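Take a look at the structures listed below.
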Structure 1
């Protein structure tokens, strides 16, 4: 019977593993997978592909355009025309009824159009590079945002787990204190208030523990979403919080690189691309003052008969062809072109102002980011040392409490001091991660 139970359990575990994929990921692996599978990035990649298709669409506009046409007509009832009967020897004033042409006819033609000169086409060719760059910048900004969210969410899961460890450790300590204090109270060596103080603290810790466990599940679900996984997939994180802090990811960048970082910023590059775009739109409006020239060649063959004999080799076909030029010259638009040109020029000037504003803004944000990150590092080491001191103080006062040197109220204050140090330590890590993410995003690292 035991063998059967073990077999069934093993089969269930294997079946579950087959049905639910399990992934164990480090932060670097999560970033790699996220860049590949994140839905927002996939959408951005498709936008780049669309831009390449639009590139050829623009180029093809100025290349030869060939169209073929075939028209077949079968008059169920031919139209009748009236002509003076005197043409056929009839009386003057009378009309004769005649029908022209054959009952059936086919015409086939081939037309070639070629653009010779068009100012807007030349501007469009210049705009191809700008349009491609715009879609690539959008993709890069999306990647930066996704990477920020992955690092933040991955770290958030680890921070929550670290907090859960603290809370479980605090809970075990409080439960042990409650048992011992209850025994002391029953023996008459302590007051009931001491028991109530511990119960109050334990209740708060239990509530925080339950909340943190819920937050862990939610954060892990958000991480799965960012990585393109299903909510049913099992995801394990291989990095610890200490590994993320100590593997060099959060070491401050060399100060000498600050001046060159602004040009790499994606928002600056987007603003520069916007200037190029507005400049081309201005040129486009200017180009509308120029003439456009195109050429065409048409060739047609027609066949006529009262019966459908068009597949017969004896069928006669009559051909015609024509070559022509089309020149369109704008003369007067009631100042509409002038207004559009001036409007485009103003948009160009606005884009240049926005670029300078963006550069100055990013420069200030970058300086602030270096400063904030340096401060977050100092706070991390300070709060880490404070936590160690608070743990030592709490351990010593645990002994003092059971030796009767301090009261339960005093022990509770010391425990709250420890819990505050734990929170400050975790917040310092979180702040350090946030500041580092902000810094890296500003320099596109």
Structure 2
């Protein structure tokens, strides 16, 4: 079986001195985690049960089979944050990198458009793109409450566009709370099929529910293998303890880094297929742990690109960072001999891009370590559905454990709610008249502008 290897050598004091983790501290933290996890198994978080329950797999396959018979050209997904980042991650990792550009790369599957923003320029461009084939467009709307203004506004637009074509009701699927929420009311009134989020699973932990798996099934991806990878990592987490447990060790290191002032977690994939995973993890860690004045700041860099924009900071800047590197490369692209009159480039002749890519990855690890910037590497033999499912579960488990270590609730997001209230008030939602007055007063009071 293809594997994931985590190398924590360069996060330890032996490698990076005072900026690394002391072995005694690590052992103490791992013992704390082991005790916590033993209690957690008696009453697991809802996301922990998903790999075994295979929630609504039959319903997803039934709807996906119906869609496959419809000759769909466009798949449009409306959702934001946890309702879109998981799907984006899966598609970037497992579909052809030029999937949308040429039909020959799609294996008979539709183009996809994930609308995770309401920027008017982009919205107008996407509408213009799909209008000629609106009768071959499939719409998936994802919102637990149905009240997310970004998603519901998009749905209002696309609902009216879809009405122009016959049989549109069977080309719209809503993914929402099992019982509550506006989307359930819409589905009942309009006759749209629905899928649900399991009870107790919030958006950022929902990638292994219909939120991430149903769009994947529509694209012909193996959702059973994604789930199996998560189940495999869950079994690893139960089977092993202490320094042999990947989730325990990663959570302990990231927590101790945070406590030691290394509060910026740089996620740096040397694998463009895992760029979406870095975006997914940013939300997971930031929204789960950023509470009570605590929590790390996750940020994304891309290897090798950001060696030429960010690495200088990581090497010689303040020692407030821990770098989490990912590496995977299986494709060999030869570098032919060329420019034989230039001796300085001949070291690359008759080599391949995979070897160069690996050398760049190793060079970054070494330069970070020599500069005493702590770093961890996760090396994937292959970016596969199984390994991706395992990574999802691993980082969800790490985040839940860090919530315990930081004494914060990793499953709420109170800091997001006030901005939603202000938005709804400014747009004239009934019942928020006082909030609108308050918002307008704040905006006037704080307005200091410079015009060019």
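What the table below lists for this structure:
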{"read-out": "Given 2.18 for Cα Rg over 2.2 N^0.38 Å, for residues 291-338 alone, calculated: source structure among 1, 2", "value": "1"}
{"read-out": "For mean projected area of the Cα convex hull in nm², for residues 43-194 alone computed as 27.0, the structure of 1, 2 it came from", "value": "1"}
{"read-out": "Given 2.8 for distance in nm of label points 7 Å out along Cα→Cβ at positions 179 and 211, calculated: source structure among 1, 2", "value": "1"}
{"read-out": "Entry that produces 199 once volume of the Cα convex hull per residue in Å³ is calculated, selected from 1, 2", "value": "2"}
{"read-out": "Structures 1, 2, by distance in nm of label points 7 Å out along Cα→Cβ at positions 91 and 387: label with the highest value", "value": "1"}
{"read-out": "At a computed 15.4 (mean count of other Cβ atoms within 10 Å over residues 115-122), which of 1, 2", "value": "1"}
{"read-out": "FRET efficiency 1/(1 + (r/R0)^6) of positions 379 and 403 (r between Cβ atoms, R0 = 25 Å, to 0.05) - highest-scoring structure of 1, 2", "value": "2"}
{"read-out": "Parent structure of the calculated result 6.9, given that distance in nm of label points 7 Å out along Cα→Cβ at positions 275 and 411 is the read-out and 1, 2 the choices", "value": "1"}
{"read-out": "helix-only ellipticity at 222 nm (-39500 (n - 2.57) for each DSSP H run of 4 or more, over all residues; to 500) from the coordinates reads -23500; which among 1, 2", "value": "1"}
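Read the figures in this text as sums done on the coordinates, not as results from a lab. All values derive from a computational prediction rather than experimental measurement. Cβ atoms are built from the backbone, for glycine too; each structure is taken alone.
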